[in-house]
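Chemist: Below you'll find a set of structures to go through.
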Structure 1
Amino acid sequence: MTTDDQDLVLLDAHRQEATPFDHLGSSLPAGGPIEQIEAILDRPDADNYIKTLNPHSLFRLIKRAGFDQGVDLIPYTTPDQLQIFVDLDCWKKDRIDPGRMATWLAVLVADADDDHFHKAIRDVDPEVMALFFKKSIVAVEVIENEESLADIPPSFELSPDNAYAIQYPEDEDLTALLRALVDRLYEVDQKLAWAFFESVRWEMTSDMEERAYKFRTSRLEEFGYVDHIEALETYAYLDPVKFRQRWEAGELEQKPKIDTPDTFDVPAVIRDNLDDQFFFFTVLDSIGAGEELERLTTELIALSNRTMMADGIEPGEIETGREVVRRTAGFLSLGLQFMARKEMATARRALSTIPLRSLFRVGHSITANLQKKARDLKQRPTLSLIEGVPFSLLNPDEMALFEALDDLRPTFGRDRETYELFRNQDQIDLAALRIGLVALKQLWLFGLTGRSLDELALLVYEGSLQNDPDSVSFDVFFATALATQLLGGAPELRGLSEEELHRLPKLLRQVPWGDDPLGYFEAVIGPMVVELPRETTGLATRWLKDTLAWLIDELAPVEGFIGPEPYLDILLVENAG
């Protein structure tokens, strides 16, 4: 089951419960998106009411319902609302998309009255409208004499006043829209039509697009819609311990004041995907209604938009960013829990004094520390004896953790079946413990046994073992060393013979080490306990006890030698041939 699938199952259990966002007002009617649209259009004052709606909320409503369902709202929108629609939906990164613009303009051309149409076309960013024409048509000026008219190529058509010759695109639908758009422009504002044609003739596409993109960025950045490079700064490393020390010492700058809208329409992708799995949600819920909740919600929406931009989700597609929203809430919760040391009252104070973006960075940086430690171990000297397989020496749970940490946005691999978003300190503690154990295992195998990487690879591949190379792990090497001592010899890394495998289960059932496994297996574990720092002794003891328990569980019940199969994933087995 994937992380996404697991979170969906958990989400369904929480979906019907009350959320902190229920305390906030809304400019939209209750119900699903189609019901909301029907309720809006059924109002006697629908024309004026639509103009009062938050443009971002209105855009999300149309997108959630589907354009075919929301199309009836568009002819009543104000230029400011339409501008946001264009900003959110009609760009591909830093390039305007005429095809997407055509979808919105077609409704205005067909259904808006002259006043609405004129205001919309006139007041929407003129650079954007000029770009739409520039990318769609070719226009040349016509001098009204017979010779010049004769020179117009057959593929060009005259404008309604015969002042320009226009070459429309090959796309028949787009051409039909452009003809209708030009005709309506001439009806309501001939000079505006001339201005667009002159832009087509003389303006450079790159210059217009650059200016339009800057204006668009300026309009959207207060909502967290920043360019990709700036958005990535949200993931910039912030030393968690030092930042907490500065906060607890009162050395941080005062949190900037957040301006809140008059009414809240929390995006469904946020409202439906935050639940009490997240510490941030729990703290937010404890605040209750009021200005503080409004400010934090405004800040959360901006942060979520920013992380979506960092992950390549276009502004107009934020409702598809469910996983990003939950990951954002996870890092935010982790950072908040770390800063507050899990204390609810301290967490509320942290929310009121620390920007959410900083709390997010703290949470992400905690996981980045784990990621760095895991990647360092991958290189020093290795976590694998198999070329092209990065983690062959790890057991399944360790492999899941290291693979999940190796992602661009680290996640928590609890085991091979369970991958979770990071969201609490318990996950961090368990991950750190496992990384520490892997470091210990790596040191034991490549340091204390005196074996080099080449020697171990030769042992696995030279044909003296029955084990498949991908089944040979740190744990198998360690279990083999324990087994060879238990069988009466010195600890060795070699394949066990059939006779030794036959004797081993009985010895395991006898538990000859009694209550002192450290003393009994001193030849295997002793050098590690002596040479390692005191704080790592517990890890060595844990590995020893876990490995002995594994051997007993898997092999002690074996009665008689029935072949090598029960042993191959646990011990090195000699190739009898």
Structure 2
Amino acid sequence: MPLLSDFNQLLSELESAKSRFEPGHAGRIEKLLSQLTKAQFNDPDHLIRFHECLLFLRAFPHSRSQVARVEHLLNTFYQRIERLRITNADLSEFDDFDTSGIAGTTMRDRLSFDVAQWLVRRIPRNVDVAWDEYGEDYQGERNRGNTWPRFIPLLEEDADVEANIPWPAWIDAARGREKRLPWLLARFAQLPLPARQKAELYDSLRLPLRWTLENLKLTRTRNWSRPRRFFFFHDAPLIQRSEVSLEREFARPAPKLTKLSRAAGEGVMHAIREIMLVRYRELYGTTLGDPRWLVRADVGRGVVMHFWGLPPNRRLPLRAYLAGYTLKNGVPINYIEAIGLCEWLEIGFNTFYTYRQGETAWIYAQALRCLRALTGASCISIYPYQIGQDNDEAIESGAFWFYRKLGFRSGRRDLQALCETEEQRIGANPKYRTTPRTLKRLAEAHMFYEVMPKNTSNKTQGAWDTFSVRNIGMLINRRMARDFRGDSNRLRHGSTAAVIRALKIDPSNWTPGQKRVLENWSLVLALIPDLAGWTSEEKRRIAEIIGAKAARDEMPYLRLSQHHARLRQALLRLGS
């Protein structure tokens, strides 16, 4: 059996060789895989490192024979976990953000109502409430006592006045032969409440769930698929960040976006929930995405991207929303989130730790190409968290420089000046490294990349630098406090009535969704003092924008907002 130092040496060689594609490296990888396949892993850290190498090789293979070998190792990987468990090894290392979801392990988390329902349908035999982790804190007791009497008769007699309530015993008495968690979720689903309120009530319980992964296909180990057409095999060095130009990429023809059927859309939504679940992640759009509107783009080099929106009843009041993820040779390697208004689009892009050595800049550029084709956006914004605000991982990885070297600039003049000073220092001394303290300063503001059409004046550059929907929200709430005594219902009714008069529209025949959008937009439009004096055409186009917000696809709404110059200027003035 190899010594510990031998394991480290072999794994280090594999980690170095996996992303190198010069002549001879494919053979070197085959030899290393042969040696490591025969090894008996007794250390969780070594096993995790081997697992991540295999996943990278599955996404970025050298050859077809390598794919077959790696797939076999991944399909049987759970056996290595079982052998490790038999030795009573500490398996807690398999439960971090970057190491979770490996076949043969167990996961635990507090999931939202929608994801919990989906998971119980997906793997009913493997998931249950983790009662041993359900704390007896005062607020938790109070929430259970306020909620569970809705479907457990006479529970108030115990919950309202007694201490140490045996919650599992009450549920066991009420559920009969049904399993605890499916019974509990079914009771919430039957409540005569809107879907959002059911979810809020369930989420208030912070119910811990535990699920065993076994050798399920949804594990991170096996959650890959065979490409529909062909693999992309790498026989040359990977594309480096220095080789990627956003200006050049945006000048290329837009990617072809193929709309998928409802059935295919459902499959994609199942896939993204699995991808996020085994990584302890959950986004609004990956949980509640609309399978009726979903597109696919094959951008080359084995990279396929999917993008989707939100159903009308789950949309944001003002901004349009898109989410997505990327497959590389059938392996999920990242997730994407984009939120926009007019030509401004704020983008979150997260490449999973395992694949960050794999052409990340080029793949990011393809995601931007797809999003521009979908939205028409010309001002791309990066949220401060992405570059290090309250995000130590982004500071450690130097995320600010990833975006800066692609052409992004800071939205604050003082920080842009600091960035340029740092660039001068790097130019003078290639060994110089920006300190974490400076990187945290640079992460205090959004970053921007603006695609300026040839016939556009540079005066429009920087228009969105200080814009935030939050600023508009604060203005609305101050108006509510000042003019409506803090009553949101009075604010909504008063604003809607005023905007209907100003626009001279009759929404009596509008759909419930369009009326909901009108109410939300009225909160903003009521802040525009000269709205009644706008031209009839400008008013008609506002009504058209409101109607488009409630349509099946939000993208026409976004494009319409880009071409209403007066409304755009009003939004910028209110939100900056």
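Nothing in this text is a laboratory measurement; each read-out follows from the coordinates by a stated rule. These numbers come from a predicted model, not from an experiment. Cβ atoms are built from the backbone, for glycine too; each structure is taken alone.
Chemist: Thinking only about percent of Cα pairs over 47 Å apart, which of 1, 2 has the largest value?
Modeler: Values: 1: 38; 2: 21.
Comparing 1, 2 by percent of Cα pairs over 47 Å apart, the maximum is at 1.
Chemist: When helix-only ellipticity at 222 nm (-39500 (n - 2.57) for each DSSP H run of 4 or more, over all residues; to 500) is computed for each of 1, 2, which one produces -14500?
Modeler: On the way: 1: -18000; 2: -14500.
Here the read-out was taken from 2.
Chemist: Comparing distance in nm of label points 7 Å out along Cα→Cβ at positions 46 and 174 across 1, 2, which structure shows the greatest value? Numbers along the way, then the final one.
Modeler: Values: 1: 3.2; 2: 5.1.
Result for distance in nm of label points 7 Å out along Cα→Cβ at positions 46 and 174 over 1, 2: largest is 2.
Chemist: Now for a different question. Of structures 1, 2, which gives 6.8 when distance in nm of label points 7 Å out along Cα→Cβ at positions 118 and 438 is computed from the coordinates? Working shown, then result.
Modeler: Values: 1: 6.8; 2: 4.3.
Answer by label: 1.
Chemist: Still on this structure, I have one more. Using distance in nm of label points 7 Å out along Cα→Cβ at positions 142 and 246 as the calculated read-out, with 6.6 as its value, let me know the right label among 1, 2.
Modeler: Values: 1: 6.6; 2: 4.7.
Going through each structure in turn, the value belongs to 1.
Chemist: OK, next. Using Cα Rg over 2.2 N^0.38 Å, for residues 110-349 alone for the comparison, can you identify which of 1, 2 gives the largest number? Each step should come with its number before you reach the end.
Modeler: Working: 1: 1.47; 2: 1.25.
The maximum falls on structure 1.
Chemist: For the read-out Kirkwood radius over Cα pairs in Å, for residues 318-413 alone, a value of 15.0 was computed from one structure; give its label from 1, 2. Spell out each step's value before the answer.
Modeler: Working: 1: 15.0; 2: 14.1.
Considering all the candidates, the number was obtained from 1.
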